[in-house]
Every structure is written in structure tokens, then in C-alpha cells.
1. Tell me which structure, out of P, Q, gives 3.9 once distance in nm of label points 7 Å out along Cα→Cβ at positions 22 and 118 is calculated.
2. Out of P, Q, which structure matches 22.9, 68 when Rg and Dmax of the Cα atoms in Å, for residues 78-157 alone is calculated?
3. Taking distance in nm of label points 7 Å out along Cα→Cβ at positions 62 and 86 from the coordinates of each of P, Q, which one would give 2.8?
4. Given that log10 I(q)/I(0) by the Debye sum over Cα atoms at q = 0.11, 0.15 Å⁻¹, derived from a single structure, equals -0.67, -0.96, which label among P, Q identifies that structure?
5. For which of P, Q does helix-only ellipticity at 222 nm (-39500 (n - 2.57) for each DSSP H run of 4 or more, over all residues; to 500), calculated from the coordinates, equal -18500?
6. Taking relative contact order in percent (Cα under 8 Å, 6 or more apart) as the criterion, which structure among P, Q has the greatest value?
7. Taking distance in nm of label points 7 Å out along Cα→Cβ at positions 46 and 182 from the coordinates of each of P, Q, which one would give 2.5?
Structure P
């Protein structure tokens, strides 16, 4: 685990440097605990799939895209984002590291057409809250009902950043419970502001 953490730290430094070279200076766009949970759940899903790759759907591309395709490769990755410009930048970074750039798609609603219900092993919800986007939290809430339908019976949905806005995390929890899902906070510290949420059937 220590080796993997060091890999993530080095990758994060590289990623920030590349963003800075392009005039993008906001480290808050990086997932931290959310990325770790995403990687952990992909590894767990892969372990459950004794044969074949885990199906991983990511909503909101960025550091988690680069990290997952490098650290837990050879999975069936699909990344969706609503910003074609940001998506193109992440594809450029993937190419620089020699990582797969397939299935980098816009907008996120394409997922509803491309995937049958109950297929995804892991879903990361991390879209629509970049700088300058004011309705991103509402967009996440609106997406949860149809995103939940894509999740396999033993799958996990990682809700990143929800602890930053407790009004939205409360609404998301109520919405997901109403759909019949179990929702739990996941944290490695006692600080609620640093936790992410996971939902499963």
C-alpha cells in the first residue's frame, strides 16, 4: 500500500505541474480520499471478477482518470464529462503517459444510452463542479437516479466531494435511500469534511 501511495503522490505532482504549464492553478480540482476509494473499489471489483475486467464508469474526468488507468490498468474504463475542452486536455495528459484514451466521452448522458442496467461494478460521481460551474451540485443530484440503475447488484457508487456541501450530501442520501440503496460515509480521519460517501444496493 505504501508503494502505491508514493506512486499516487508522484503522479499528483506531475499532474499539477502539467496543469500549471497550461495556466490551470487549482489543486482543489484533484480528488484525494475520493481517488483512493475509487482505486480501492476498482481493485475490489477486479478481485470479485475472477475472470474478466471490472466495468468502471467515471463521471467527471481529471486526476482520477489518469490515476486509475495507470495504477489499476486493464479494466473496462468509461469516462464521461460534460466539458469537451476539459475532456480533450485529460486525453492529452493520458497520451503523454502512454495510457489508454479510449472511451473518453461527452456528455455524461451518453452513459444512459450505452449501458444496460446493472452492468457497472464501480461508479465514481465527480462531475460538474469545476471552477465557474455553479449548477454542478444540482447536476449530480439529478443524475443519481439514472446512474444508480447502471450499478451491478454487488457494485459500489463512490460519491466524491459530498462532504464539502452537507446540504447536498443530505439531499443525496435521502434520494438514494428512497431508491432502496444503502449509503455510508467513508473516512480515514475523524474530520467529516474529509469523508466521501459510498452507495450500494
Structure Q
């Protein structure tokens, strides 16, 4: 990324990410701290859908003030680092290694074209980032396995005689044409040889 004024960039980065980190922390701690009424409920994290959302989540995760929530989130984000391909794992590991390493990587990598591009991506991801939260899920009933022997079609295919055409119309047309040509030839030859019969 081309950074003209690195101190201004990092000041703006800290300001924007700090704001997002506080908002995200309030969402995360509110959902994580709720104790479930049933013991078999599990805590599930809604994961980023796109690679860009994933990178923004990794960057902002360093600005979550609540350490417990930050560890939860970074652990879950680290678990899904190979979802977007092997070549992008090293980027995720670099962003997850430390806050200073993340800042250095943003300054020197060509992941984003320039400062405007980076902050545009960051601000457009705000709503999606706040949707990445934990929620309590009650396990669903397991689907029963249906075992069948052999072919399971119960006669849904109609017999060919009920829907296929009884005759081939194009073939009939050709036959009529051949027959007409034969009659014309026959009549012409009769005409030349001595008149019509």
C-alpha cells in the first residue's frame, strides 16, 4: 500500500478500528456472557463469508478492548484461516501474530491499493463486522437415515406410448414428397412415350 504519511495513516487506523473494536466488543460480550438455560446449548460464531470481511475482522480483532472476547474471536478466526485457500494462510498468520506485525504488514504489503481503498473497505464492512457475533444454538434433532433397497422409483415415469408421438411427422412429409415425385416421373415418362394412360 502506498502510504504518503505513515503517522497520519496509523492515527486514522487506530481511530477507526478502536471505534469498531468497541462496538464489536459490546455486541460480543453481550452475547457471550448470556448463560444458557439448557446445558446442551452451544456457542456458535457467525463467520465471515468473504475474504475481505475476514481480513477486516482480523485487523479489527486487535482493537477489541475486552481481552476474553478478543481471544475468543481470534481463536475462531484462526480456525478458519484455510477456508479461503492455502496461499492466503500466510496473510492470516501474519495478521494474527501481533498488533505491531499487523500494522507493519498493512504498511508494506500490496493487499490494498492505497489508503483510500483500505479505509473504504473498512468503513463498508462496518455493518457486516457487527453481524459477526456469537449466539447460543440449541442442537437440532438428528435426521433419521432412510434406508431403501434397490431402485426407489415408484412408477413416476409415464410409459412412452402415452406421450411419444404415434408417428414421425417429418418422416411422413418426406415419404409423401418421394411418392409425389415418383408419380410425376411416371406420368412424364408415359407422356413422352405415347400419351397418358
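What follows is calculated from the coordinates using simple rules that are stated; it is not laboratory data. Quick caveat: nothing in here was measured; it's all calculated off a predicted structure. Cβ atoms are built from the backbone, for glycine too; each structure is taken alone.
1. Numbers: P: 3.9; Q: 2.2.
Computed on structure P.
2. Working: P: 13.4, 36; Q: 22.9, 68.
The structure behind it is Q.
3. For distance in nm of label points 7 Å out along Cα→Cβ at positions 62 and 86, the value 2.8 is produced by structure Q.
4. Numbers: P: -0.46, -0.91; Q: -0.67, -0.96.
For log10 I(q)/I(0) by the Debye sum over Cα atoms at q = 0.11, 0.15 Å⁻¹, the value -0.67, -0.96 is produced by structure Q.
5. Traced to structure Q.
6. Q
7. Label of the originating structure: P.
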